[in-house]
Structures are given as C-alpha cells and as structure tokens.
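Some structures to go through are shown next.
Computed from the coordinates by the stated procedures, all read-outs in this text should not be read as laboratory data. Please read all numbers here as calculations on a predicted model, not as lab measurements. Cβ atoms are built from the backbone, for glycine too; each structure is taken alone.
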Structure P
Amino acid sequence: LQEFREGRKASQTSPAVLYSVGEPPLELRDCPDARVGDNVGYITFVLFPRHTNAQARENTINLIHTFRDYLHYHIKCSKAYMHSRMRAKTNDFLKILNRARPEGRVEKKTFS
C-alpha cells in the first residue's frame, strides 16, 4: 500500500492516499463500530475540489468505486507470486537433499 503514496508523487492530479494500520482515522475514532487491531488497516482518500468538479466527478466516483476490486486483485496476485517463489525454493531444497542422500552400496562384479 506504500505504492499508493508513491503514486501521488508521479501524478499531481491524483488524490492523496493515507494508510494506517491498527487505528482508525480521525473521522472514525468516535464511531463505536470502528475496528482496532493488528489485522485491520484503513485507507483514506483526500479529495480536493478539483476531484469533485463537474468534469472530474464521474471519473473520481468510478475510480473509488473500483478501488476495492483493484486492491483485492493485487493482493491475490501477490499471494500467487509468493506461493510460486516458495514452491521454487522448496524444489531447490529437495534437489539439494536428494544430491546429498548417501548412495546404497552396490556390489561390483569383478571378472575372475
């Protein structure tokens, strides 16, 4: 989620994105339903008048509306990437273990 903060530097027209782990933002601190904990994160978009004017309003609404799907897609892709890396590491370790396995004694036949 740090990438969203970095994206702000690349495009000056994008809204600022704030991310907090564990504690709700100031707007939700008084709300009794706001969850608190290590497994909870909050994303806040800071919208300015240029994001809500007549020309940009529809695009802003559309982007915020599809953000959840976008985020879930990237979380799933990250998980899949990590799993493929773990499988590759496991295969590498198995190859090393198989090479280190002592060979069974094979009786060599001699010509006599």
Structure Q
Amino acid sequence: MSAWYIRTRSEFQQVLGEAIAALSARCQRVPRLGLYHIMLEQLRSMQAWSAHGRTPTPSERDRIDVGLIAIREVDPQDDDDDAHLHELLVQLDGYFTEWPEDEHID
C-alpha cells in the first residue's frame, strides 16, 4: 500500500465518514468487542468537534488516540480490510492531532 496523507478538511471529513461506516459495521458483526466501540466513539467525537467548519480545541485534539489504538490492535497484515482500516485510523489521528490549515490544491 502506498503512503497517502489527508490534505484538506474536506478530505478529512470524507475519510472520517468512511472510517465511521467501517467501524459501525464491525461493531454490528462483533458487538462484544469493546475495542471497536471505543474507536468508534472517538471517531464520532472527532466528527462532532469538527462539524460545520469548527476547529477542535487543543484539549479535544489531545483526547484522541485512535491512531495509537490502531497501531497496537489492528493488524494491517491480517487482511485487506484490516490494512485499510488501520491506515484510515492512523491518518485521521495524525490530521486531527495536528489540525493543519487547509492545503490549497490546484
């Protein structure tokens, strides 16, 4: 898998929606696995804190560790779905933690 990075707020929201959908499906398939629920709750918090163009506060950004959880718990070598979810979560965490200015794409 080639490296990619979230470059805009719009792309962040798109990737966030994709990750929420993927984790929601996993929570339905494996409802007793609390780890998926924890990650999903963090993604929903990220969604709420960044809705309507809002900039998350530094305190809110510090509360997210979904990328670290993904690195520890989602094995990108298990299968393609895990690899894709792993990459989504790591990229979302990195972008959310930094919350850079929107990059202008020509």
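Structure data summary
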read-out: Given 11.1 for mean count of other Cβ atoms within 10 Å over residues 64-71, calculated: source structure among P, Q; value: P
read-out: Structure from which 2.4 was derived, distance in nm of label points 7 Å out along Cα→Cβ at positions 16 and 72, options P, Q; value: Q
read-out: Structure from which 26.7, 99 was derived, Rg and Dmax of the Cα atoms in Å, options P, Q; value: P
read-out: At a computed -17500 (helix-only ellipticity at 222 nm (-39500 (n - 2.57) for each DSSP H run of 4 or more, over all residues; to 500)), which of P, Q; value: P
read-out: Test item: relative contact order in percent (Cα under 8 Å, 6 or more apart) calculated as 16, pick one of P, Q; value: P
